[in-house]
Structure 1
Amino acid sequence: MKAWRKSLLAVACSGAILSGLGLGTDPVQAKALNPQTVASVVLLQPQYHIPFRVQFADGFKVNVTNEVTKAVSTFDVSANKATYVRQGVYLPNGKLAKQMNGFSEKLVELVPYYDAAGNLRWRGQQKIWGVNGEDRIAIATSVWNIVNQKPQLISVSVQKGDWDNLPSVDVEINSGFSMGKDITRVLDTKYADVTGDGVADHILLVGDKMGNAMNLRADHLVVVVREGKNNQQTFISVGNADSGHMPKLAITQGNPDGIKDILVTIPNPAGDTYSLLTWKDNHPAPVVDQASLNNRSVYQPVIGPYGEAVAMKKVR
């Protein structure tokens, strides 16, 4: 276990005031950002873990029970029935051949984000598996607040996994990144095939910020694609508006070419700015230039439940 994972990172208050940034583009919404609160990645103590019971049921169904609230979510896994029959979990008619339980990932880490209203929140994610570590059933997402350095649970949802929008399995949020400066850090990560070669890639959003707090303003934002096939790294700036507070990545499908796109949300007190990139001719490139993308008479963002854009919709 890495050293920084061995203890709970406290969330403290700081008197530092962060200045806003004039983006030169039309903001979507004013953000009620509170830069005086230091937003750290929080490592949870064991008592905050949310346990789940994962049970296979007749009819190619899996019941996932939150052991704290007793809420049950049911998932249809019939798309994988051939594998389950071959593994002896089900009979061909959908009856259970044997009692089988899955398992859930332990909740150990909360990552800060700004929700759609500009509130500072923390998000935890737990993968829920079936018979092995490759048989992914769902994702449990918990939303937290931090009060007096203690986590307070706001909500928990269990949904079919958006596997493209899970973090990189290799690169840690807020770790240092070598780009010639000792203030460059990893601000967000995803793990998805964005090059179209069938192998998942590590997508990193990096930038320069003067400290460990996640919500310090980050400058010179760059997207790094580390190809899963050969570990080759390719860099691209998000555009002229390349500074913001706690920017986020999303993997989306906005092009008819079948290649997944990289959408960047860049929050600021004046509003959000977006960048949309795709893999083209063996390197990342803008789907549309940043200025055009942030013209609200042409494009409107589709905002997901956690504040960042999950797609850009062209206005008709």
Structure 2
Amino acid sequence: MRVFVTGASGFIGSAVVRELLDAGHTVTGLARSDASAEALTAAGAAVHRGSLDDLDSLRGGAAEADGVCHLAFVHDFSDFAANCATDLRAVETIGEALAGTDKPFVVTSGTPGLPQGRVATEEDRVDPESFAAVRQPSEIAAVALAERGVRSSVIRLPRSVHGAGDRGFVPMLITAAREKGVSAYVGDGANRWPAVHRLDAARLYRWALESAPAGAQYHAVGDEGLPLREIAEVVARRLDVPTESVTPEAALDHFGFLGLVASLDCPASSTQTQKQTGWEPAEVGLMADLETGHYFEEV
């Protein structure tokens, strides 16, 4: 299959590209920069120059492919709503190019914003009061494409997608601990973070591309919910700093953008996904990954 991948040189996207190439697919990755293009070429993928704002490039890449995996997202959290709007336009543009073809289109969403205080399932919808609700339109648009002749599916990623090279929320925790001299958690730290290894997530993307029925929604979740305090304690031990509780009101000041999600109790299950797909996590969990030490290597 000729697969067009957005976000192909990113932390998760590069793992998806490797997974697809190893399975015998031909991959073309969207590249905004020379560095991204060089990384794709080195991986064995073809390069399609463009960006999420270049809708013509998205149309062209999708039209020439047998299927699309959309992982790109603008990770500038200073204007999260605008970035979500950009993502929605990208999903709609690619979907329009694929309409009526029955080609697969795998779209990335997330578990942050699902109902709090219990283990969320694939059937749950984003809490409209959550800050993450602004990303839900992309998920809704992707599922709706099933009615327009697109074999669309959605993969929700958990709060932490971990592994060597992670630049997400766990590195933010570690950076804050280094800068503040304490490894913090919010309140009693019992709020739970779901997680998955990037290589496990990549395998689910390939399965969805190859086999998912139209309109399906999956959770790429390995650890259902790790208490934030336990994560903070590992960080404290590795950095040789104390742990400290901060109030929800002080979380934004302490963690920066991460403060918006640090106090959320949003565990998530992949039980339905595993039953429907046969996929199951095979890599180490987040706590074991933290103990390998790569998170604490200063560059």
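Values in this text are rule-based calculations from the coordinates and carry no lab data. Just so it is clear, the structure is predicted and the values come from calculations on it, not from any experiment. Cβ atoms are built from the backbone, for glycine too; each structure is taken alone.
Remarks
- Here the criterion is distance in nm of label points 7 Å out along Cα→Cβ at positions 60 and 164, and among 1, 2 the highest value is seen for 2.
- Winner on relative contact order in percent (Cα under 8 Å, 6 or more apart) once structures 1, 2 are ranked, highest first: 2
- For 20.6, 64 (Rg and Dmax of the Cα atoms in Å, calculated) the corresponding structure among 1, 2: 1
- Of the structures 1, 2, the one that 31, 14, 11 was derived from, the read-out being semi-axes √(5λ) of the Cα gyration tensor in Å, for residues 172-267 alone: 2
- Entry that produces -12000 once helix-only ellipticity at 222 nm (-39500 (n - 2.57) for each DSSP H run of 4 or more, over all residues; to 500) is calculated, selected from 1, 2: 2
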